1. Quick one: mean count of other Cβ atoms within 10 Å over residues 131-138 came out at 15.6 when computed from one of P, Q, so which one is it?
2. Work out which structure the value 35 belongs to, where relative contact order in percent (Cα under 8 Å, 6 or more apart) was derived from one of P, Q.
3. Output the label of whichever structure in P, Q has the greatest value of mean count of other Cβ atoms within 10 Å over residues 147-154.
4. Work out percent of Cα pairs over 12 Å apart, for residues 115-162 alone for each of structures P, Q, then name the structure with the largest result.
5. Computing helix-only ellipticity at 222 nm (-39500 (n - 2.57) for each DSSP H run of 4 or more, over all residues; to 500) gives -11000 for which of P, Q?
6. Assign the value 1.02, calculated as Rg/Rh (Cα atoms, Kirkwood Rh), to the correct structure from P, Q.
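Each reported figure results from applying straightforward, stated rules to the coordinates on display, with no laboratory input. Everything numeric here is computed off the predicted structure, so don't read it as measured data. Cβ atoms are built from the backbone, for glycine too; each structure is taken alone.
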Structure P
Amino acid sequence: MMTQSGSQFIIGEAVIDEDVATASFCCDLKKCKGACCTLPGGRGAPLEDDEVLELQKAYPAAKQYLSQRHIDAIESTGMVEGTSGSFVTTCIGQRDCVFVYYEGDVAKCSLERAYEDGKTDWRKPLSCHLFPLRIRNFGKDFIRYEQIGECQAGREKGLRERVKLYDFLRVPFVRKYGEAWYKAFLKHCRTNE
């Protein structure tokens with residue numbers, strides 16, 4: 001079911017900012033250098049409660065890509081902090097997610113690398129997969145588009161290559177809400193272009 005309210009619309013149990021339906025976006029790692037994995041502030045990727053166990057199961061596969069500094073950080077302070085409903089990955093130096101590894105000067109996710117290499121069946125936290133969107137739950141999911149400065153290159157690439165944010169994030173949307181939800185969401189987005 002879809003209803004619209006001001007600058008938001010509802011698909012199923014999700015309230016979505018209209019910007020999500022209209023924005024263009026496509027990550028440009030060559031320019032942003034993986035900034036979303038190294039944002040300053042000390043709080044890492046938000047985690048759903050069931051993802052804590054998934055992280056623990058995926059860590060042995062991801063560990064081989066990490067530097068000794070990151071392994072030491074995980075083994076001394078843990079990979080997760082917070083409490084139920086507000087878990088996040090830990091960070092190093094109030095910046096790098098503990099699961100970051102570097103290819104040259106580009107920060108990348110060791111969890112996703114292990115998944116891509118077929119060493120685990122869990123890709124990465126959903127909050128990372130859906131970035132630059134953020135979801136907060138207050139009885140319903142509220143989905144908002146975070147237009148941070150570090151992602152300016154992704155907005156420019158999306159415009160240049162004519163990639164809509166909703167197309168760029170198809171896989172994580174289906175992962176979170178399912179194919180039927182995504183089809184209803186896509187119908188709204190394309191109807192309002």
Structure Q
Amino acid sequence: MSDALPHFLLSSHFLRLAENASARLVGTHNSLWVVSGKDISPEEYFRKTKWSDHSVGVAILFNFYHGIELVLKAALVQRGEKKLVHTLTALLDRFEQHYPDSDLIKSLSPHVRTVDPGSPVGRFLASNNVPIDTWYQAFKYPSLKSGKQLTHWTLQYGGGGTVAYWRGIKSSASKIRKQAVALWRAETDA
């Protein structure tokens with residue numbers, strides 16, 4: 001078995017989770033509020049908002065970006081690279097050197113190189129003054145190894161105004177996963 005295969009296989013799990021959880025979030029219109037004619041319990045509020053960005057958004061993004069990292073690492077391992085890092089921009093640059101015409105570059109760039117500053121991730125990076133390459137710590141912990149405290153509010157509480165963004169994450173996760181499979185097949189059939 002190729003050393004790259006476990007990376008490719010595992011990437012699909014993280015990307016599928018991001019895809020399916022985003023679909024659930026979109027399906028509930030990213031509910032922030034619960035309107036009821038009677039008092040509801042905290043448990044009822046949680047049940048009605050469990051697929052909202054304030055409940056699962058940060059975890060969806062961690063899984064999405066981890067899936068991206070594993071796709072890139074798999075492709076690099078397939079080409080014989082051994083030094084693997086969490087730095088997405090460096091991984092994507094190295095990927096592009098090996099696969100300059102890959103459709104994956106176009107699919108990954110908006111999430112790595114040109115993050116929309118108005119998107120939840122773009123606002124998160126700006127408000128915390130961190131680059132996307134901190135994703136591995138920033139989407140997982142309340143502070144960086146340096147001790148810098150982070151706030152995740154910009155990734156949460158988007159309500160209906162961010163449904164299109166989450167629909168885009170769903171679509172991107174699906175597209176990246178399928179493109180990674182096509183790349184893997186092309187590599188192993190060659």
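1. P
2. The correct label is Q.
3. P
4. P
5. Answer by label: P.
6. This value belongs to structure Q.
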